[in-house]
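A.B. asks: Take a look at the structures listed below.
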Structure I
């Protein structure tokens, strides 16, 4: 399939060759590929039904003249997973996770590496240089080894040793730079210049942007499969696309994918974009919030999430700013602590273990929903960019593991085993009773509590059953619905307060009902907190729980 390269500054068209990294007319390094969109728009949809679910199903829209199947490791075609529990927790039911952890090296960078290495192989290039905070070098190393390309991987000293060893395992040469990621890129660039080697240039690399746009195509196809085809177009688009960013390459490519689909008439709109950064290195967010046309670099990044520590995004900000503004999106930043907390919530609510950078994306999602920027009726896709391998102990916090010493020969087997197991839970976990007639709501509250600590959870499905349970078990806290069969929440509270043994048990009422003034007066002085269902994301709920069970 034919394609050509267009300069984004002067509009000059030129043929594509990987080592040609700037416009021959104005010397700009910001260029992108263009295709025969009219022809592809008419012919490709019919061909897709016969193709496998991989990145290469869209090969007519990639800058590769003759795709080489022998270089593939199964990249692309990652699942779109509905986040049922997160959706209930956030009061936003249509949240989907684009699970890029399921790429060959567990990162969305596999797309970038697969297309770029294919282009280098096609051009006969056998040696390259890349600067990385870990994932890029791992992905490039895997594909380079398969294609017989020598990789010089420049990484910062903050990259975990386990990642450096994986890079080296593939046969790449690892060069560790004691300095920032921006400094690492400077050293890599000078090395490539001196040795006349091909260098990956991040967002300025044509193949990288083209590879990332396949995420957009997959999302549109998958969302249509889940929600059904729209009336007037081929595929659906979400209302929001959320991703953590460092240099911004991912959203730049994804935006191009949605723009191409709109140009071909496959979709009717482009989603709002929400690029999220770590607060300790958020040059794009801070510059956007100040209304600046150019990003002010962060010279000393202060984030433990090293994969997002690009202090100087350069012109990537200018392009991404335009995309965010034109789509009605928003930049946002979150703290490292919020990102680590989001990792816990995602793992414990959805069974997805994500890298800290993906934690930044989900923490950003939580923040935007809290602020009302993302509405409860919106369909949202969050890019889960990679797997957390390995999980850093600092993220897990204290008490994530218990040591058990197996019984000695001097102890009787039964006594020794009981003694050993007592080390696992040396103190009684606080008891929390959930009295709620809706099974989904009970499950949601239970999972939120379990994601935040060790509790003994007791459940009842109606008021009468709940009252019996509370009187029998005497829990440390009751979370109570008001509108239930058999006996409503008001009656349960009155019965609890009437008996000395249950009169002081704290109660949090969680209800979807808008209370009248009389109902509020009826609860006054009888409960510790009133929460609206759908507000459980609020830190207030968990803080209230922790305060009441002390």
Structure II
């Protein structure tokens, strides 16, 4: 068999291994970012991504070894690398449509665990094949690099080292450099281009007994054309591609970011399909959302009787709650903690968060660990869709919150997935909080899935609340607080306790999300059968929501 000149340089083979490992990890991280706006970035989604990719790699190793033994032709390996490169380049072009198509089909065929099944099906369809092809690289390269059994161990060790180092670099570059700087789509294209360059260099190299070889030139030309087309059509594609009213669409280290606005309000979301994270009313009016209900906390703390009230918000987001409290209450000093500095920048730019409200870029629990200051009110607003951070849902965490409250201080928690069945995520959170605080009350936010929980060790919390809102001069606020008072329920605790060691918040959240999806789509399923599936109608339906 003729041998290409480039294969005489083992460094090229090691670089192939290096960039294959780098690209694999980059695609894995890109997969998480592509799927997060649709399925969240919960531990469950990460488990699905890692599991399916490991399946692809294992199969690639097995079949790569068989193919290398049966037909040790390096042309075939680099053709597989070329196919993997073009497939990865096509993900920014087609991936979002495939996700919605799969989700639309499963709406009609699956009753439970829709998000889990849809995420798994998405990984299998979009990511398994190209990573299976990359999985064939290592066993094939072993075949071409081992000259004798005397140095086989050394050679295989070098290959694995190059693969591992490439994987390490491929883990850090997307997370800290490419995705925040240029986005997920271009990240896929960058690593696809690297793989394609390796293949092109291989195919344009001549054989050892020829000065120049034009064989496989067709592969090179077609692959380059396809890659260029993917760059043109995949560059800068929107996750919410059916919307044309977004004023901001960006990505940070932690989140997909989306802002749209109209004459009345500015709306922020960190996902495409699961609703709204923040709303700011341009006319300084109430939002009608949970921020309004949470304003009962200052009344429960007795702010009318105090010169100054210190409020800490864990999970500041775009600062709607802080902005409302600072506008409606003169004696409240607000500060917040937000892990995503890009969200804080949006809060200042788009949501008019006052400059004098301090925001610390940090994890909420880690921040409490690092400070000694006590507050009159602490709001926990870190639960986002099904991405409930377990470290901020445990009894240990709520004990830490209690330690940072002044005597008779109040904690308010926004629980944004009100489960309808027994043993829901909110039942677990409420039981856990009731293990720490003596007084726990809940109120459901009308027209939404949110529930506000108020907790304190002050046995007179409700009496103080009523006395203070009775002194309110603003009739709108007084009526709002009266409504909260009327609909508020004293929570009767159970024994469903979340701890740092055991907090299955992802599974509980998926259960609640299933109930919400099933409820929202009940009429849709009843009106349309499986034979009526139409992607255009599906997109119109999503847009209307």
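Quick note: the coordinates plus some simple rules give every number you see, no bench work behind them. None of the values given here were measured: they were computed from a predicted structure. Cβ atoms are built from the backbone, for glycine too; each structure is taken alone.
A.B. asks: Determine which structure produced the value 15 for relative contact order in percent (Cα under 8 Å, 6 or more apart), calculated from the coordinates; the candidates are I, II.
C.D. replies: Answer by label: II.
A.B. asks: Taking mean count of other Cβ atoms within 10 Å over residues 227-234 for each of I, II, which is largest?
C.D. replies: Between I, II, the highest calculated value is found for II.
A.B. asks: Matching task: 24.4 is the computed value of mean count of other Cβ atoms within 10 Å over residues 83-90. Pick the structure from I, II.
C.D. replies: II
A.B. asks: In addition: Of the structures labelled I, II, which one yields 7.7 when distance in nm of label points 7 Å out along Cα→Cβ at positions 203 and 475 is computed from its coordinates?
C.D. replies: Answer by label: II.
A.B. asks: 172 is what came out when volume of the Cα convex hull per residue in Å³ was calculated for one structure; which of I, II is it?
C.D. replies: II
A.B. asks: Hey, volume of the Cα convex hull per residue in Å³, for residues 107-282 alone derived from one of I, II reads 129; which structure?
C.D. replies: Only one of I, II returns 129 for volume of the Cα convex hull per residue in Å³, for residues 107-282 alone, namely I.
A.B. asks: Still on this model: helix-only ellipticity at 222 nm (-39500 (n - 2.57) for each DSSP H run of 4 or more, over all residues; to 500) was computed and gave -12500; which structure, I, II, did it come from?
C.D. replies: Of the options listed, only I reproduces it.
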